[in-house]
Structure 1
Amino acid sequence: MYIFYLDTRVKHDFVPGNAEVIAKQKELDNLICALGENRLPLRKSCMEGTRTTILQEIEDEIKNINAPNVIWIRGSPGVGKSALAASIVNRLVDQKRHVIPFRFDRTQSTVTANALWRTVACDLARLFPSLRQHLVQGIQGHNSSDIDRLFKLLIEVPLSALVDVIPHEELPVIVIDALDECGGLRHNASSKDDYKDLLYTLKRWAQVNQLKRFKLIITSRPKDNIS
């Protein structure tokens, strides 16, 4: 894991009257409906011309195929982690990289680990039509209360299918902002279990060989359980 310490949806062209395009769009719409996308917009990015050094360092880590596949940006509340996450996403988009952003929020109890991986799967379906069959099979075989199985079926298996067929620079980068705010204020046992399950899936991201080429960027407060 590479650690930094701090003191949009993809658009697709649609051609009316084209039967094949219509069928593919319907397939995508049905899959996204089944997955149940739940995404909050990112915060505002850094001011122009600021944080240039750390942004370049992160960009270098993303491009380095031999570097750790998890980049953790940690810091106390209010130091600008969310702004940095938004700037990273914007820079990747400007470079024509595939990027999948997601943000947790302590005031939103419905934005859970389940919501994260389902939303990531939605973007995978948009970006890579060849993965849609994997995702259809995954959503059909999933028990909504089992986050580990959800991650395996909707993320690990589909991404593994891309490893040997997509160049490194075309692989998607996942950006998760405010990881420690998963499930909102976490006042009940189920929210705490959801957060624990999320950390387990992130551990798998760092350890599973098939996922080691996929970069995952996380921002959070410096929590011991994340460490």
Structure 2
Amino acid sequence: MDPDVAASDPLLICRDLRYTYLGRFPALDGVSLTVERGEKVAVIGANGCGKSTLLRICAGLVRPSGGTVQRTRRVGFVPQDGGTAGWLTAGEHFALFGAAAGLASGRARSTGEHLAGRLAWRPTRDQLAQHLSGGTRQKLNLVLGELHAPDLLLLDEPYQGFDQGTYLDFWQQVHAWRNAGKAVVVVTHLLHDLQHVDHVHDLGAAA
């Protein structure tokens, strides 16, 4: 496994990343990316160019076909879809994900409820995730990604299903993360998102 990035170094360093599906279909070809502490970076490109694959490699969920990744130890990953269990409540998600990060159940639940409040959402005690709207399930994904106070957040089109107010709340939270010294990488296809970030990485240009 690649060594962690030291606290004084960039929080994410990708060098010459390559990925090939089924050994035949190239998705990434020589992608390099460095993300400093306190930076907001957008990853853009045409559909199928490997944006989600890149993020999953950065999160350690997919092994690249070539190249190297160095990352900080504390990483939060928010997928474009999925990531939640329909038969669990929001509170049960908080407790489960918190346990994986070494948080006591009560603290994980209270932290999750606090983070949900920043997105104008108050989870109910008995409502299962499968009964939440798509936008609210994505709020749950965002809370789970931040629950363990990561230094690096990797967000794959995290605003799916958000209304305008929640979308603005989301970017306000991204700015707060940056001001707290965290690094944020957002996969997006919305050009107006680019006004919110410090740097844009175009996979089409990298290819």
Structure 3
Amino acid sequence: MSLVEQVGSLASLAPGRFVLQCALGGGEEQFGGMGVPLRGRVARFESTLAVLRRLLAGEEVTTEEPMPLRSARGGPLPPVPVDVWIGASAPAAIDRAARLGDGWIAAEAAQQIEQYRASCAAHGRPVGVSAIRRDLHVGADPADAWRVADPILALGYRGLPPESLVVGGVAEVTQAFADLGDLGFSHVLVRHLPDDQGAVLASYERLGAVRSDLAGR
């Protein structure tokens, strides 16, 4: 119930749709930390999402899965329906995102967008939002961007492959995003490489220029 309250509260803070990003997850350490077994996570994910949608829609829910609930209600309710974007890279997970989500979040494999579209068609559902995540730093120019990014990447940043990163000045980042748009992605979810607040804020400001350049194309 706390998740319903958190989502409902956040969705009420600003106008427009709230986007709930979620994924199945993996790794014994992640599940073990919450006291939940890794086994059975697919069924738990699907039943939890179903219950979450019903509670956020204002329904009264009684169920045994994924946990016993008796006449449960959530609140505050989002002013408009919540969108659910599901991260997925394995074929079965992409099919799940097509079947259950309002959008799909790709992490590394841009070529999987065609599989997502085919899965949507197979389930008789419209193609949802096609988003891809990119970790990035937008510098004043390419040299400035790499000056910040190189020391971070040298430490093995999050174990991500190079194709999951976007580093450069405004022109280079604009082109990288335009290329993703040409592949069929409608949204790019960004996470900044540096921890330094000043560097992150400067990168955010330059993203505004990237957005303007993309809008002008």
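Any read-out appearing in this document is the output of simple, stated calculations on the displayed coordinates, not a laboratory observation. Here the structure is a predicted model, which means the values were calculated and not measured. Cβ atoms are built from the backbone, for glycine too; each structure is taken alone.
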Distance in nm of label points 7 Å out along Cα→Cβ at positions 80 and 192 from the coordinates reads 3.6; which among 1, 2, 3: 1
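Name the one structure among 1, 2, 3 that semi-axes √(5λ) of the Cα gyration tensor in Å of 34, 19, 19 was derived from. Don't skip to the end; give the middle numbers.
Details: 1: 27, 22, 17; 2: 28, 18, 17; 3: 34, 19, 19.
Only structure 3 yields this read-out.
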